[in-house]
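Structures are listed in the sections that come next.
Derivation of every value follows stated rules applied to the coordinates shown; laboratory data play no part. What you see is a predicted model, and the numbers here were worked out from it, not measured in a lab. Cβ atoms are built from the backbone, for glycine too; each structure is taken alone.
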Structure I
Amino acid sequence: MIQSMTGFGKHVIQLPTKKITVELKSLNSKSLDLNARMPSAYREKELEIRKNIASSLVRGKVDFGLYVEFTGDETSAEVNEPAVKNYMKQLKAIADGDDLRLLDMALRMPDALRTEREDIDEKEYAHIQLAVNEALKEINNFRSEEGSVLEKDFLQRINNLQSLLDQVERMDPDRQSDVRERLNKAVADLKAELDANRFEQELIYYLEKYDITEEKVRLANHLKYFASTLDSSDSNGKKLGFISQEIGREINTIGSKANYAPMQQLVVQMKDELEKIKEQMLNVL
């Protein structure tokens, strides 16, 4: 079953003094493009988290967010008292003002607050890993659901292409008769004496040149291969993209060899169906 590269996953964990939220968003991309946002205190674990996400999501433009909200009395920041007093002293020397006003201004100055860096608690990090894994499960479920919708659309398009190919198959004898008739008429209009055997040889050569038997067989095989690849256990958008290119090549060749307006109209419809497949293919993992 195929998967879409579009998805969203979120998981929230409530600790005694912190609320930890993990979010994952993904869009289509040729490769994995991972953007991570997290508090600086957790940066030492970024590489490990990236590897975990990459092994699960494989491809896509992925935004990862780790958000920590303090909900208890614990805080990692404290007032830098000496710096604040020094700021208030300097401000008072410049202009008169009550202490509350000066304190408000001093707290806005650089280094008014200082943060002591603490090592990540392993128990807390275990909760973060759990949140990441749960968010990954959610986004992969989202991708699978989106992939199921894409798969139904692809199968419908492939069936439409097969139906059009069947019409081409039924129309081909009429096309060959039409080509033969046009050549005979062109020769008759010339009012020239031609060797019948030589003319028949030239006619056979001309018809063989515009024969589409091989293209019809290859196109039918490509359509079956596309459908069987859709039904495989792994999602492989790149492989499906290569198959769709081969489908397009056979359709184009049939169109160039057709030399018959009704068949060329069918080819135009086939190209339209294939273009819709290619548009959706950009979003397949």
Structure II
Amino acid sequence: MNPFRGAFVAIVTPFVDGQLDEQGLKDLIEYQIAGGIHGIVPCGTTGESATLSHAEHHRVVELTIETVAGRVPVLAGTGSNSTSETIELTRHAKEAGADGALVITPYYNKPSQEGLYQHFKSVAEAVDIPMVLYNVPSRTSIDITAETVARCAQVDNIVGIKEATADMNRACDVIGRCPADFAVMSGDDFTSMSLVLLGGTGVISVTANVSPKGMSDLINAALAGDVAKARAVQYDLFPLMGAMFYDTNPVPAKKTLELMGKIKSGTPRQPLWQMNADAEARMTAVLKEKGLL
């Protein structure tokens, strides 16, 4: 069975005084596993991969794998807007022992659909590791079409996609075109229940950072076809899902984890900045309502 199934957390990267907080990351991983999370995704968008140095990126992946110690799959973010850099980061993830690599569509360059296919194919041929594509056009300004996803799905090692388009029409098109064992995971907490009920395999979640049990309960119920329970959990989590996007991700998630005492500092790395007072007050009210503070 494809291992990329269930609720995976797109885990934040904690910093103290601008430096990687290794103990903070280890503690977060333990919190996630205790909450029933099905997998850990370090160095994704939520992990502020765009502002990590290569040395930091390598260390976060290595530390995550060491701490997880085989208890759940580790899907390491290794994408870049450079094919050669993506291959280097993916090769490191394999050597470190990751279970898979999450590879984003190349941002800024805006390649054609053929360029996207050739990029992903080059990475898959260079590194023998299960690879999950990551489509988030709101961040990258490039969208990999369902037709191109299906073409990529025929390449050895390309085993799934994180679809962060919040578009159920797109999700259905991808699922319908790809092999039955191809993992289609939501990249949007709001749509994860719907996508699973339509045949998807799970979610790579921001909200799981602060509520791993809630997100794992949601996806467990949806995968089991328990619509009534999944719906109840969805609506219980709905205000929290919204609060995690009162500012640019991962700013609210990191601040929440700081307020919960899970990390020492919720300060993101520049150019991201702290939440304004109004947004933080609204978020805090939701956290209190949900019993997280």
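Computed quantities for the displayed model
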read-out: Per distance in nm of label points 7 Å out along Cα→Cβ at positions 140 and 172, the highest-valued of structures I, II; value: I
read-out: With distance in nm of label points 7 Å out along Cα→Cβ at positions 20 and 212 derived as 6.2, matching label from I, II; value: I
read-out: Origin of the derived value 69 (percent of Cα pairs over 24 Å apart; candidates I, II); value: I
read-out: Among I, II, which structure scores highest (criterion: relative contact order in percent (Cα under 8 Å, 6 or more apart)); value: I
read-out: Read-out helix-only ellipticity at 222 nm (-39500 (n - 2.57) for each DSSP H run of 4 or more, over all residues; to 500), computed value -14000, structure in I, II; value: II
read-out: For distance in nm of label points 7 Å out along Cα→Cβ at positions 44 and 156 computed as 5.4, the structure of I, II it came from; value: I
read-out: Which of I, II leads on FRET efficiency 1/(1 + (r/R0)^6) of positions 4 and 180 (r between Cβ atoms, R0 = 30 Å, to 0.05), largest value; value: II
read-out: Among I, II, which structure scores highest (criterion: Kirkwood radius over Cα pairs in Å, for residues 28-163 alone); value: I
read-out: Per distance in nm of label points 7 Å out along Cα→Cβ at positions 108 and 132, the highest-valued of structures I, II; value: I
read-out: FRET efficiency 1/(1 + (r/R0)^6) of positions 100 and 260 (r between Cβ atoms, R0 = 30 Å, to 0.05) - highest-scoring structure of I, II; value: II
read-out: At a computed 2.6 (distance in nm of label points 7 Å out along Cα→Cβ at positions 68 and 236), which of I, II; value: II
